[in-house]
Structure I
Amino acid sequence: MQPIRIAIADEHALLRNGLKDFIEKDPHLIVRIEAGNGRELLEKMSRTRIDVVIIDISSPDDHGITLTQMINRDYKDTGIICLSMHDDPKIIYKVIKAGAKGYLLMTEEPKEIFTAIRNVHAGKQFFNLEISAKLVELFDKTPKDEPEKQLNPREKILIQHIFNECSDQDIALKLNLSIRRVATIKHELMEKLGVKTTIGLLKFVVQHKLV
């Protein structure tokens, strides 16, 4: 079995060396690259095949996130794990959006690095329960789109006709659709907006000033 080839990018030599020594306690893992910055990492990666990259993004700027984006763009088969001292869900989300498949806090139990490496190498994601909970918290606080932004043009036209008291048959003729198709679109629209009846749909339309 070929060992998993790893690159470590961190500006602190002591941390790089310590992490390398710890990782290589596992005979199935080998550190092929150590780099003190993004430029050095990318230059070495152009000459050495890597399976998993571990990047320190603890600095307050976005260099680590930019580096993550570049690796994700140019090395599609390479998994990315970010190490950080930040548990801010907004930062975590930015890292995931940039292409990272794993996120580890500096306060993690050291053995977690092994689990993260194997998961990411297998094409999976790795976020512990604490990180996952913070992401859920972030999404729960994210404002939902305004109702009108949820609707496609056909749904907006359908709402207008319903508001004007057109029957399904009238709407079918106006939109050149079958009555069954109109009923399906109406049902999907009501599910999307969370209402159960045509009256509920009309109340929603008036409440949110969609017409």
Structure II
Amino acid sequence: MQTTQEQETLLQNDFNKFSKIALKATGERSQAIETLLETLGERIVMCPASLQESQPWSSPGGLIRMSLDVTGKMRTILKGFEELPGVDSESLVIVGLFHGLGMIGSIDTNEEYFVNQDSDWHRRQGRLYRYNEKLPKVPIAHRSLQILQHFGVKLTPEEWVAIAISGGPWREENRFYVGSEPSLAVLLTQARQWVLRQYPGEE
């Protein structure tokens, strides 16, 4: 079992890796991302990405690990193509790392998306967290876009759509795009599915 010090070291290492990749963005975007990370860094580090204890992203650091896993899978899938229209290394990183940013919750009220489960019955079932009922009902992807906009991280149209529909084409709010998704969005969706397939029941 890891000690508290070992856990803190792992969290710091993951955040450093996340930041190093994210800050490879060019020009004004790099400055905007740096401000975002400086402001929200602790919340990003401590954010899980799953309610369920049995899943690998259900502890602090889960959001970062999920984002790094998806970004890595996107790169792996992309290697199988000579070229994909609208996909470059910077766009891949932006959507891979930040499509789940909305999981941190509100930046206006500082309300977290995941809060500790207060039901003993649910905790015995392995559900460590519950969704915060104080937050407005907004899809994670849409909140991710709102946070990026707040910090001035400008997105290309392809990046915006990729993040907006990252929850999957089966979601009601995303059906409008089915059949006309940009390649970047398809790549992100496929990477998410491959990563989630490793952990049944995660979505």
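Where a number appears in this text, it was derived from the coordinates with a stated rule and is not lab data. A quick note: this is a predicted structure, and the numbers were derived from the prediction, not measured. Cβ atoms are built from the backbone, for glycine too; each structure is taken alone.
Tell me which of I, II gives 13 when you compute relative contact order in percent (Cα under 8 Å, 6 or more apart). Value 13 for relative contact order in percent (Cα under 8 Å, 6 or more apart) corresponds to I out of I, II.
Hey, distance in nm of label points 7 Å out along Cα→Cβ at positions 47 and 191 derived from one of I, II reads 1.6; which structure? The structure behind it is II. Taking 0.7 as the value of distance in nm of label points 7 Å out along Cα→Cβ at positions 7 and 71 derived from one of the structures shown (I, II), identify that structure. Label of the originating structure: I. As an exercise: FRET efficiency 1/(1 + (r/R0)^6) of positions 55 and 87 (r between Cβ atoms, R0 = 25 Å, to 0.05), calculated from one structure in I, II, equals 0.90. Which structure is it? Checking each candidate, the match is I.
The greatest value of distance in nm of label points 7 Å out along Cα→Cβ at positions 95 and 111 among structures I, II is that of II.
Given 2.1 as the derived value for distance in nm of label points 7 Å out along Cα→Cβ at positions 15 and 127, which of the supplied structures I, II does it correspond to? Clearly, the read-out refers to I.
Of structures I, II, the largest value of distance in nm of label points 7 Å out along Cα→Cβ at positions 167 and 183 belongs to II. Comparing Rg/Rh (Cα atoms, Kirkwood Rh) across structures I, II, the highest figure comes from I.
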